[in-house]
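Listed after this line are the structures, all set down as structure tokens.
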Structure 1
């Protein structure tokens, strides 16, 4: 399994901070979220989310400037953003848009 971002840039006893970037057509690879987290979108695009068996789950447009929090509930991830799909904690994402996607992801250690 991969990490939850492209590069971990900071970690202490409370949080881990990741950068994540995807060029058009690039994908994250399958990974698992185990901690609640928050993302701040630096550059928005359209992402296709795929499940643990590589099944298509949803396609979401994520705008630059947004911040979204996610909570792990069992094996699912629930978002505070209305209309954002509930997805399995193990999934992958692919940038299917025409622009780069970049986010900062902050994991909250329990």
Structure 2
């Protein structure tokens, strides 16, 4: 499945008010990213950092929710996921070629 195919499937279940476009998926994205982080934190706290297959599956399911919100937010901003992925790869390659992967700032 391509990213654009995934995005189309995700959009079939994207039910939220038109006047909440951009805002709704942004809030959902932060919430789901927090759930990923919380599950990882609990593995560190409760399982001495042992990522069992069951815990990995729980985390990857949350990553899927993050992806859903990325798909809907991208659409709301007017982009397909393939475009978002391509732009990100191009940005990172440019930084690597200019030896700027380390450091901070958006426009390195």
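FYI, it's all coordinate maths here, none of it is from the lab. Nothing here was measured: the structure is a model prediction, and the numbers come from that model. Cβ atoms are built from the backbone, for glycine too; each structure is taken alone.
Hey, relative contact order in percent (Cα under 8 Å, 6 or more apart) derived from one of 1, 2 reads 39; which structure? Please list the in-between numbers first.
Numbers: 1: 39; 2: 35.
Corresponding structure: 1.
Can you rank 1, 2 by distance in nm of label points 7 Å out along Cα→Cβ at positions 38 and 70 and just name the one with the largest value?
Checked 1, 2; max of distance in nm of label points 7 Å out along Cα→Cβ at positions 38 and 70 sits with 2.
-23500 is what came out when helix-only ellipticity at 222 nm (-39500 (n - 2.57) for each DSSP H run of 4 or more, over all residues; to 500) was calculated for one structure; which of 1, 2 is it?
2
On Kirkwood radius over Cα pairs in Å, which of the structures labelled 1, 2 is highest? Mind dumping the intermediate values first?
Numbers: 1: 13.9; 2: 15.9.
Result for Kirkwood radius over Cα pairs in Å over 1, 2: largest is 2.
Once Rg/Rh (Cα atoms, Kirkwood Rh), for residues 46-93 alone is calculated for every structure in 1, 2, which label goes with the largest value?
2
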